[in-house]
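Next up: the structures, one after another.
Readers should treat all values here as calculations from the given coordinates under stated rules, not as data from a laboratory. These figures come from a predicted structure and were not determined experimentally. Cβ atoms are built from the backbone, for glycine too; each structure is taken alone.
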Structure 1
Amino acid sequence: MKLLTLRLPAVTGNGNETATVAVRQDGDTLTEIPGFADVGALLQDPTWETTAAAANGATHALDGADLAAVVPSPGKIICVGHNYRNHIKEMGREVPEHPTLFAKYAESLIGPNDDLALPQESDTVDWEAELAVVIGKQGRRISEADAADHIAGYAVLNDISMRDYQFRTIQWLQGKTWEKSTPFGPALVTRDEFTPGPLMTSAVDGDIQQSTPTSDLVFTPGFLVSYISTIITLNPGDVIATGTPGGVGHAQDPKRYLQEGQVLVTTIEGLGQLKNRVIKEA
């Protein structure tokens, strides 16, 4: 299945508000899953798979749909750095013995087609295409062999990075979780329909910057679920961003960063596409 979070005009308020609903994609049609405001809320239901498959709510056209981040408010967004060998090499690092972990917050997420605003404080805004793992079942100290049972599915994410802030210190958080900076979606593709391996790309104005199979990870999704759950309980709706491959702008000579008016497209075969127009922050 493909599960998405659809924005709808609110029925109350001043007319500028929006509501959201979890939907299932059936070809070019989106079918509402009644009772669930978004995919994250749906995943809290232990019967989410059968509930989503059986849903027969109101329908909407996929074309032109206003999509929110597929899980708009995860309890945790845990990101992995230095997890593709070609990116490790271009950044002048050694292959790590253990995963490099940092966090994002839910306020950083935007929808798959939302505008990406360049903050006033940074002119070194970079792209990082990533495969995102979405948790579907709670677990602590999950074995790697059992990790697949805890994964609801996969989505596309771009870990937009403000490099000047990121490298102010040896801790990366301040460059990685800027408000409304992280496109995420378009859909959660359930684990029975996707296995990591297909090609992931990012392109700026049609110029391919990154192009690497999602199987080229140092630490696999199963290992990451096991490792992270040793540290902290993973809950339904939590997100693990598994790292970016080579081709980031910061590693190029000369360095390249996102500019106003450009269009950033992030794609993983089988999962879909993020398409974000770059604007200046108001």
Structure 2
Amino acid sequence: MRLLTLRTETGTKAVRQDGDTLTEIDGFADVGDLLRSEGWEATAQNANGATHPLEGADLDAVVPSPGKIICVGHNYRNHIKEMGREVPEFPTLFAKYQESLIGPNDDLALPQESDTVDWESELAVVIGKKGRRISEADAADHIAGYAVLNDVSMRDYQFRTVQWLQGKTWEKSTPFGPALVTKDEFSGGLMTTAVDGDIQQQTPTNDVVFTPEFLVSYISTIITLNPGDVIATGTPGGVGHAQDPKRYLQEGQLLVTTIEGLGQLKNRVVKEA
């Protein structure tokens, strides 16, 4: 099942995608709102609200207002190598905030303050069931599904200190969507980043040090995970900052992030006013 958040003239709506048709799930403003309701899967499957064409749909971030966005650094071996780091014993964690999120086709804000804006394609895990100290064996039961995310990073701000947050959560910098694909329909796929059609990153999503199930277990040891929370599971090799010479996003470029089986983000880079 594929679930999306659609912008309409009367506000956002949680919708189910069936082919080229979007069906409203009545009573739910977005996918996060839906996930916080008991029996959300049956509710979504049985929805028969108003319909909309997928073509031309104005999509919001699939979960526009997650309670938490927890990101993982150094989780793909080819990225660890290109950044000159050692394979970590434990996950490197940092946070984003909901103001950083944009829809799958929205403009990506290029801030006035940074000229080192870099791409980082990521598999996003979306939580569907509340839990604390979840075992790795039980972690899949707490995952609603998966989506595509790009952890666009302002490298100059990121490396001002040993703490990365200030380079990772700029407003309107993180495309997220297009859909939440439930876990029964996704077992991994090729993740690709292209800038103006030039492929920069291309790695299978399962080529990781820490699996989604391990991350759910590890993070839930620290803090309760709630429905709608998001875990961004790290980026593979091919970031612009690691290239020689370094490459960064420029005004007018088109950033396309794709994961087989999940969908595609297409975001035009636009200078922030």
Structure 3
Amino acid sequence: MATNEIDAVTGTPTTGHEWDGIKELNTPLPRWWLWTFYACIVWSVAYWIVYPAWPLVSSYTTGLFGYSSRANVAADIAALQALRGAKSIALGKTELVDIEKDPALLAFARAQGRAAFGDNCAPCHGSGAAGSKGYPNLNDDDWLWGGTLDAVYQTIQYGARSGHAKARENQMPAFGKDGTLKKDEIVQVASYVRSLSGLTVPQGVNLEAGKKLFADNCAVCHGDDAKGNQELGAPNLTDRIWLYGGDQDSVIDTIANARSGVMPAWTDRLDPVTIKALAVYVHTLGGGR
């Protein structure tokens, strides 16, 4: 261990530590850095005292200011509800069919519905409600369960296959997985279904056989003309609108394995006024009937 000395090159004292002939300089930290460090320590102690900081067994220290982001959010929501007060009460008391007859109430319902849609529905249906594969486009006039205001309201309230007692329920059979149809028969049905909307089908496929298989297995829900049945949630197969894709492989997959998409029931998650506003907003997007 070397003794402290002044480095000849830098003029800085050494610490007395030396390794393999390399001496460690005793260079102090800049004074501004030290004062900044001390100020941060003082700031952290003050922060611990003033704001919630220390976890306890089942709670936490609230701090001298009693600050809470949750309380701030609650206050903001209360202020918003107070601002909306009269209109919200009117919206809650007005029958669905009469809301669109009142321009002011309709504008309020659409504004509130749009905000609620962005918070709750856009993750699946998209911010513009155009949907995506497996999630319906709410701007067109193709509705699995009906596009009337009452039908849209019911669907939002109870969902589809959500587990709610009043949910929309249907179940397409998995014709391939269940062994109801063979692979070549599924190809024939898929080709026939695609031909109904003018899509090209593989050469050599027996469409007449596909038509008979459709009549025997699918027409009971989709109808003899394949126009669908909204009471059963069975889609129209002639309009080139495909929820899960209309290419040959996608249609074959749908027939073989079925589809069982789920929409949540919002009646237990959103208040009645917000659900009303959502129904009005969706109905007026352009595809409501």
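In table form, for the structure just shown:
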read-out	value
Given 0.94 for Rg/Rh (Cα atoms, Kirkwood Rh), for residues 180-227 alone, calculated: source structure among 1, 2, 3	3
Distance in nm of label points 7 Å out along Cα→Cβ at positions 100 and 252 from the coordinates reads 4.2; which among 1, 2, 3	3
Test item: distance in nm of label points 7 Å out along Cα→Cβ at positions 4 and 68 calculated as 3.0, pick one of 1, 2, 3	2
Ranking 1, 2, 3 by distance in nm of label points 7 Å out along Cα→Cβ at positions 188 and 260, the structure that comes out highest	1
Of the structures 1, 2, 3, the one that 10.4 was derived from, the read-out being mean count of other Cβ atoms within 10 Å over residues 20-27	3
Computed 14.8 for mean count of other Cβ atoms within 10 Å over residues 140-147 - originating structure among 1, 2, 3	1
